[in-house]
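Q: Structures incoming, each one as structure tokens.
Any read-out appearing in this document is the output of simple, stated calculations on the displayed coordinates, not a laboratory observation. Given the structure is predicted, the values throughout are model-derived calculations rather than measurements. Cβ atoms are built from the backbone, for glycine too; each structure is taken alone.
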Structure P
Amino acid sequence: MSDSPLRIVFAGTPDFAAESLRALLDSEHQVIAVYTQPDKKGKRKNQLAPRPVKDLALAHDIPVHQPHSLKDEAEQQVLANLEADIMVVVAYGILLPKAVLDTPRLGCINVHGSLLPRWRGAAPVERAMLAGDTETGVTIMQMDEGLDTGAMLHKVYTPVSTSDTAASLFSRLAEIGAEALITTLKQLQLGSARAEAQDDSLATYAHKLDKQEGVIDWNAPASEIDLKIRALSPRVAVTFKLGEETVKLLAAEPVQQQGTPGELLPADKRSIIVACGEGALRITQLQLPGKKPMDAAAVLNSKREQFAPGLSLG
């Protein structure tokens, strides 16, 4: 095998993918094209949703392709004409048919945010946290037609702590995944990569997140609600009812107090404490409808009567 720099087509969309693209741009390899999902409208009128991979590619004068699908033969021919050595896929979000998987000389590899075969699927980071996994990582995988079923080329590991949030874990996995990607590409260059088949009997599936998962049940233990906040936010809003209003709970911490689940407990003027099925939760940051995120003290300045001890939250 030659150790010449590889001609790479990169496919990805969010921040997690941009970290790997950044590593490739800093490497010896040549990124000849970038594929990313079509632009989408953001939450605000006439504003585009964030597009980290596209913006990074344009800043480096790399051609950007944004097809809605790669099943079309004309789109497949566009890819084939690039004559790439390999396609690197990171959180792209668009299915790659067999014709695409077979196009680059070295095939397509994927940077996946879990220790495969555990947590195949759409939400591996959040599912690992919600399951209480104490360790996770990134797997560099040779892609096949299955859902994250391809042979494993390289794995890197990181602990999951009780202070981790989905955001902090995504950031850490993006960083170690980018490093693992560069290592794997070097192994593929030199012909020293060793593919290991996955044990399907150990596979678990990381189902897509559902907004209903974010609705708080105060009968649950405080530790479980705290985990839900850390694991789901910001991709899924974690919410509770305050009268007829739906409030987003952004940050909290379990405390050793007791009461009827949902009951507001006595607290100082800067705290909101809610009884849970086990223990209680001190709310430290929340967001009222139409408002920016605020700490508990700021909310109490305007809505103290609605958070009076003895009242119950929905």
Structure Q
Amino acid sequence: MTRVVVFTTGGTIASRYDADVDGFVPVVSGDDLVAAVPGVQVAAEVEVVELANVSSTFLTPTLVFEWCRTVGKRLADPEVCGVVVTHGTDTLEESAYLFDLVLDTHKPIVFTGAMRTSSELISDGPRNILTSVRVAADPEAAGLGVLVVLNEEIHAARDVTKTHAEALDAFQSPNLGPLGRISRGWGEDHIRLYRAPRCREHITTDRIEPAVAYVKTVMGTDSLMIDAAVTAGARGMVIEAFGGGEVTPFMADGIDRARRAGVEVAVCSRALRGRPLDLYAEIGEGKWLRDHGVHFSDSLTGPKTRIKLMLALGAADPADVGQYF
């Protein structure tokens, strides 16, 4: 037998209908959540630790950073072969990527959740927990970084994003696709891995910087939100740019003021696939941004770029933040 620690945090996977509020709320305890999964104790020796029982909209990067420490200490136990974290799907990809950057371990860490509650006719939660435990206990999953397992697919935390508000296959990796799948066999699941991630990174830090603003670029966006964030004390800022990494020319003065104020600015693309480029040189375009000290996030989504900038600011002096981008 192998020991897998399941850390529960709440979310849809732990929710059921409450007639008093006429809606779903996370009330299923960690122990009850795992106990309701048929065959999970056959897949591994499972230990349950309840970190929280809330919607993932209540979470903060600072809190998740503290959870990294808790999970890291448990992973140091030689009897533990891997962990599973159950999580609400709204911010799951951000927490998983934060874990991926912070925890430098060979042991599998698997995030999972559910798109349907336990009160609904066909709940995906129990199946997602079972397959996640099996992946966490499988030696083939070692050394792949933090994984996200839902709907019988295995994704890298860096690549995956939620692409649908309610579908069971909501979690996809638009740029590269999944790492593998869980195939059902006669009496057991088979882990099928097709590739290994090669873009793994780690940021060693004792703190995370929460004061990182997020500004989205749309037609006609000006510097209002940029200036407001600087005035409010932002130490960093992520700008979700147009597809190729451009912003409007009306944002340029605000970005210039932010950089002069010492604010670290990172740009990502609002497109689901691809990355920001520095090919175009007009004001607000990629070459202009690069010349003004703006960091480029490669193919990371905006929320993950923010997580990375938060950790980079916690780890380095502003002059050294660029090494992480």
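Q: Thinking only about mean count of other Cβ atoms within 10 Å over residues 233-240, which of P, Q has the largest value?
A: Q
Q: Right, here's the next one. semi-axes √(5λ) of the Cα gyration tensor in Å computed as 44, 21, 16: which structure among P, Q?
A: Only one of P, Q returns 44, 21, 16 for semi-axes √(5λ) of the Cα gyration tensor in Å, namely P.
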